[in-house]
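Values in this text are rule-based calculations from the coordinates and carry no lab data. Bear in mind the structure is a predicted one, so any value in this text is a computation, not a measurement. Cβ atoms are built from the backbone, for glycine too; each structure is taken alone.
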Structure P
Amino acid sequence: MRPIQLKNESIFKTLRSISDTIYEDNILNELISESKEDRSELIDATIHPVSDDYFHCAMNDFSVETFGFPRDAYMSSINASKTASDSIKRHKRKLQRVLGGQSSALTALYPHDGYIGWHHNGNAPGYNILFSYSLDGKGCFKFYDYETKEIKVLQDEPGWNVKVGYYPNENTEPENVYWHTAETKNPRLSVAFIVDDRNIWKSMINDITNGEYDKEYIEAQGPKKKD
């Protein structure tokens with residue numbers, strides 16, 4: 001995943017409408033109250049799901065299929081929320097329209113000390129666009145870098161952040177699945193899109209950035225070619 005710059009005014013205004021509604025209309029406290037911590041007990045409960053130890057255990061001690069989706073998380077799904085207002089849903093539909101009709105795979109609010117544990121989405125492969133909102137930048141996204149064999153951290157900036165990348169298929173590229181996790185000190189909003197069509201994905205990135213993005217990186221994304 002790599003950050004891109006949000007330069008499209010229409011998309012920015014739509015995203016701001018979503019964050020303003022959640023953070024200023026007293027919905028925030030309701031969503032926080034709906035948040036719950038789910039622990040699978042697959043890994044020792046004393047090991048935090050965002051920690052390096054948890055990652056190494058998940059990667060080395062289990063089959064790759066086990067952690068396609070997150071096994072441990074502390075968040076509230078806005079998709080399934082009972083208190084998410086019609087205005088949030090309306091703003092989400094508008095965002096989908098300005099992004100070319102794509103539907104979001106996940107819309108979630110992470111409460112204070114919220115997180116989504118290490119996983120790789122190899123069971124739902126595709127090109128992705130991840131929007132996240134932080135009031136104060138006290139959240140982050142972590143991923144495993146196969147080249148350096150290090151865990152890298154992308155720190156949030158206050159306001160809306162955008163990242164793009166590709167989730168390899170766990171069946172065809174088990175050695176390349178994209179391990180990642182996220183955590184936050186204060187409430188953090190996340191809206192994720194997974195896109196099957198590469199050209200649609202590139203068009204969405206072009207719209208978001210007004211054409212100003214790292215084309216070499218984007219062109220390198222996708223299934224690895226076999227030798």
Structure Q
Amino acid sequence: MRNKQIDFFPSFDFYKFLFFFIPGLKSKATLEIKKITSAHLNVLRVKRMQKLRKDDYGKLIEKDWIKEIKYFHLNTITLDANCFYGSKFPTEEIYHLVNLEIDLFESTQPLTEQDVANLSPVAFEAYCAWVLNENGWQANTTKSSGDQGIDVIATKGKFKAVFQCKKYTSPVGNKAVQEVIAGKTFASADLAFVVSNTQYTRSAVELAHKAGVHLIHYSELLDLQVYIKNL
């Protein structure tokens with residue numbers, strides 16, 4: 001019977017060893033990762049908006065964003081011929097580096113109207129939630145099913161608001177207003193909004209006025225205090 005081979009170093013990581021003991025190697029790997037990340041910052045910024053969420057207690061849920069970083073590591077960094085050492089970096093360190101690069105990018109290059117115009121409808125929902133979070137709300141996008149006409153739900157203090165987020169090339173009509181009316185009732189919300197990058201039809205405006213729904217441009221998400229004051 002063949003003797004079982006004993007692994008005396010089951011957790012040994014050769015590249016971690018190299019990064020620790022060879023001066024400058026970790027810096028070289030870091031520069032490689034930063035260079036690749038910089039080429040994808042517009043996409044990564046939007047992905048982070050979409051993947052990061054908060055639970056009902058305000059705790060950040062990072063699971064989906066960590067999964068996205070792992071995908072970026074395996075399918076972009078690892079496959080890049082110019083990123084030999086960077087591809088060997090632990091995912092947790094890449095996660096930290098990518099987040100720092102996105103933070104720096106956002107601080108120097110905020111999203112413009114053209115950037116928003118290039119967002120997909122799903123990414124637009126995530127963008128709206130992100131703007132709310134940046135301005136004192138606790139906001140999350142909802143799942144695609146069972147949301148009863150809600151794309152984003154947000155709370156601020158004792159107030160709860162629901163949002164239909166519509167990125168259209170033509171004016172938004174009655175359907176969006178009807179959906180958010182249903183969502184407001186379902187969520188027992190205090191406020192209901194339809195948010196868009198475009199205008200609204202006359203019939204949508206009339207229905208919204210009668211139902212107490214607010215029709216706004218996405219730029220107005222920066223300050224919703226006027227609507228809270230009128231409650």
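A few remarks follow.
- Origin of the value -8500, where helix-only ellipticity at 222 nm (-39500 (n - 2.57) for each DSSP H run of 4 or more, over all residues; to 500) was derived from one of P, Q: P
- Top of P, Q by Cα Rg over 2.2 N^0.38 Å, largest first: Q
- Computed 14 for relative contact order in percent (Cα under 8 Å, 6 or more apart) - originating structure among P, Q: Q
- For 5.5 (distance in nm of label points 7 Å out along Cα→Cβ at positions 28 and 180, calculated) the corresponding structure among P, Q: Q
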